[in-house]
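Enquirer: The structures considered in this document are given below.
Just so it is clear, none of the values below were taken in a lab; they were calculated from the coordinates. These figures come from a predicted structure and were not determined experimentally. Cβ atoms are built from the backbone, for glycine too; each structure is taken alone.
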Structure 1
Amino acid sequence: MTTPTDFPPIDLRSDTVTKPTPAMRQAMFEADVGDDVFGEDPTIARLEARAADLTGKDAALFVSSGTMANLVSLLSQTTAGDELLVGDRAHIVRAEAGGVSRLGGVLATTLPNDADGGFDPALIPAAVRPNDMHQPRTTLLALENTHNFCGGAVLSLQRTQEIADTAHELGLRVHLDGARIFNAAAAAGHSVADLTTPADTIAFCLSKGLGAPVGSLICGDDAFIHQARRTRKLVGGGMRQAGILAAAGLIALDEMVNRLADDHANARQLARGLAELGFQINPEHVETNIVIVQLDTSHDPAPSPTLQAQLREIGVLVTTPDRTKIRLVTHADLSADDCAEALQRMAAAEIGPSA
């Protein structure tokens, strides 16, 4: 009988499990710091200027996490009682503890996501509320790129533009949850600035594919960032000598972007291997570093926890987006050989769709 300790773990749970690189650790050790709440941290200032430049926006703001980045962005563009339009599989509504509603008093109304993580622009006009005192004001629309729960799908520039144009014509602002926007850019062949141009505001993570230990950036025009700074304080996000963290973020932007294509190739390798093991997955649909496998529910209506436990026994760590799927995510601390080893362990243990 094997135990998890018989196998060195191959961690496919998320790209958030990466450890900071030696260059990041050295930069953190040597970081020039000051009190960021007073606007006196030079390393934070450098990172924010770099983020604004990369996204083509006027200014940027450093925050501690992707969830805080979205929360601060949404609260800074709405008032209590407003309505947000967002995809029904969006991270904002599925994985952020309902913060925009609980903390902001904002009604999140969902539109059905398409496979690419977008939604039909034709649905937006009917979803926008009339100017009626009985109804909330629809003021903001949120997109996501890449789309986590749509399997790391890339929302094309054309689709982003079509949806944003429709929203703007109806008087809405547009926020882009770009937690993995650098993955989207690597896969689509566009710059990050190209992909974010249609949106008024953008948030992206340093601590996912880019491998930094902590942090996200919010980017937008000067007035938005001024308000976002106040909102960040409201939710307890004002940090002091945070340049220690920002230093790792600068290394991430300098050294970790060009290698994202390796993660995408490893994800496709995993998908091909899973297909060969009999799982229902089309490797051609894997665009970036996330692989989501829909499991057979003909014998078990909730098979994912069982499969997750079986995989843990052979040291292959995955997550379960729901009780019928597993998710595998490639990242900087995972090689092509690691992916091959995970597949070999599954084959040797005869772990497949009906296991």
Structure 2
Amino acid sequence: MKASSLSCALMMLLPWWAEAQPPPRSAPPVPLSAAAREAMQLAEQGCQSDGYDEDLCERAISRLEASVRENPAQLEVRLALAQACWNRAFQERPESRSRQNWQRRSMDIFQELADRKVADARPYYELSVRQKDDARRMALLQRTVELNPRHARANQDLAWGLLRQGKTDEASQVYQRHLQVSPVRDRQEARENLRFAGALAQAQRPRQAAQVLETVMDQMQGERRAERCLLLQSADPRLAKARPNVRRALQELRPYCTDMEHLDRAVDLEQQGRVDEAVTELEQQMAANPKPEETYVMLERLYLRKGQPEKAAEVTTHYLRSEPDAREKCERFQRLSPLTLRAMDTSTLEATRRQCGQR
């Protein structure tokens, strides 16, 4: 199998070791032997989806097996062996018997741990993501979150399963727990959360849908406004109909990343070296929708490129005086060119420095 195909396949595997640590209720773990620690280190080096090394992984599996034979009570070793076997399977051709054997070997380890009712969430979750029977999968997810209520992926999967079963109120509660333990980190996660909000709205739960949207918006307050706007751009305003304040906040945010046709054309024109035309488009953008900050960033840069620091200072002053958000204003102020700062009028410059805590 080509290395690129292997990499793509392995990246789809769930990183159980980072996602779900042993829950507080687990019995004290059995101390690992020196040989077990060495075997697990080899597995971390060679059996992960990122940087898989066939020789290292083969050695790791052999040593993990020896450690299990030496002391079967070492739970961490058994979990590492199960995951290493699963990853090893993707060295083999799809649909080959050898791939199936490696995967079955991994599943048998997870299943044995679940049959023993170990008080650790990981084997139950690993079984759930590989389980085709929905009822069985839901039972495994329920057990996972019982053992580890902060297991982000299990909460998310469980919420979707409850929604499919028509248990919308319970699904909403579980998804809120997911949002609490796994705050939004990127656009993909934001879109997934908004998709769940949309599903709640379709299930005639507008209040819960708005609650998911509001939680996402609250979690993103630390992001720059333009980034928040892009993340929430796909949000249907109807999701917030049960929360007027959320709907209003969403409507106020949208202009910062929408209606930017002139700005988009200016970007293309600058890349073509047509600076004067780009400036004209940016001036038209200010007239049509003055909200996007990038309009002022580009205008400052292009005016300085044209040798017109006074014009750069003029457009920057306009932005600083009209920007209602102190944090956005101060972050923009810190990035201004020294040429622009020297050309600005003293009153605006000093007032902004005081507001931003500069001397």
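Enquirer: Given 25 as the derived value for relative contact order in percent (Cα under 8 Å, 6 or more apart), which of the supplied structures 1, 2 does it correspond to?
Expert: Only structure 1 yields this read-out.
Enquirer: One of 1, 2 was used to compute volume of the Cα convex hull per residue in Å³, for residues 142-341 alone, and the result was 162. Which label is that?
Expert: This figure was derived from 1.
Enquirer: Here's a follow-up. Figure out for me which of the structures 1, 2 the number -11000 belongs to, where helix-only ellipticity at 222 nm (-39500 (n - 2.57) for each DSSP H run of 4 or more, over all residues; to 500) was derived from the coordinates.
Expert: Structure 1 accounts for this read-out.
Enquirer: Still on this structure, please answer the following. From which structure (1, 2) was distance in nm of label points 7 Å out along Cα→Cβ at positions 206 and 286 calculated, if the value obtained is 3.0?
Expert: 1
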